[in-house]
Structure 1
Amino acid sequence: MKNGKAAGLDNITCEHLKYSQPVLITILCKLFHLFMMINGSVPTNSVKSYTVPIPKGNVTRQTLTADNFRGISISPTISKLFEHAVLVRFFTLFCHFGI
């Protein structure tokens with residue numbers, strides 16, 4: 001994950017994870033395995049995000065309408081890390097089914 005990205009609703013950035021104590025990785029691995037993989041669910045707060053409107057091109061000369069913007073969803077960093085871990089672990093399975 002790249003540095004300098006916006007924090008999600010949990011206010012955790014990528015830098016928090018990269019520069020934290022190494023024991024945090026162990027804790028997150030146990031959390032992912034015990035809570036999410038065994039129970040087959042994720043915490044409700046980990047799937048919440050917020051959308052930021054980004055203008056398309058030069059909107060100063062145009063009338064501002066919803067069509068002049070695109071939305072960017074800002075997801076929690078821990079959620080992104082979990083998605084990446086699932087992708088790495090099941091990559092061959094996803095490729096086999098063409099997902």
Structure 2
Amino acid sequence: MSDKITLFTISDMPLVASGVASQTKYMIEGLLKTGKYKVISLGGAIKHDQYNPVRLNEYGEDWTIFPIDGYGNPDVVRQFLDYEKINAFFFMTDPRFFRVVV
């Protein structure tokens with residue numbers, strides 16, 4: 001059993017070249033370099049070529065990215081929350097798409 005803090009993220013696919021993806025990746029890498037965190041990411045896109053979980057050699061089992069269409073749905077999020085021991089949640093998207101309700 002790990003003493004690491006488990007962070008669950010939902011954002012653009014952190015391995016692509018978008019502003020949201022880049023900022024999310026920088027934040028995650030900074031946390032992982034402390035050695036205190038494990039990260040599970042839902043990497044959103046309109047459509048992926050592959051849907052296999054992705055791990056980067058540099059971080060091993062400490063960072064797993066699950067490609068997902070859009071940002072997923074409530075059932076997908078519930079599955080991760082039920083299966084994993086999540087300590088913190090981080091969601092990031094482009095604020096251009098925020099809907100303002102007045």
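Readers should treat all values here as calculations from the given coordinates under stated rules, not as data from a laboratory. This is a predicted model, so every value here is computed, not measured.
Tabulated results
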item: Parent structure of the calculated result 16.1, given that Kirkwood radius over Cα pairs in Å is the read-out and 1, 2 the choices; result: 1
item: With helix-only ellipticity at 222 nm (-39500 (n - 2.57) for each DSSP H run of 4 or more, over all residues; to 500) derived as -9500, matching label from 1, 2; result: 1
item: Comparison of 1, 2 - label where Cα Rg over 2.2 N^0.38 Å, for residues 41-80 alone is highest; result: 1
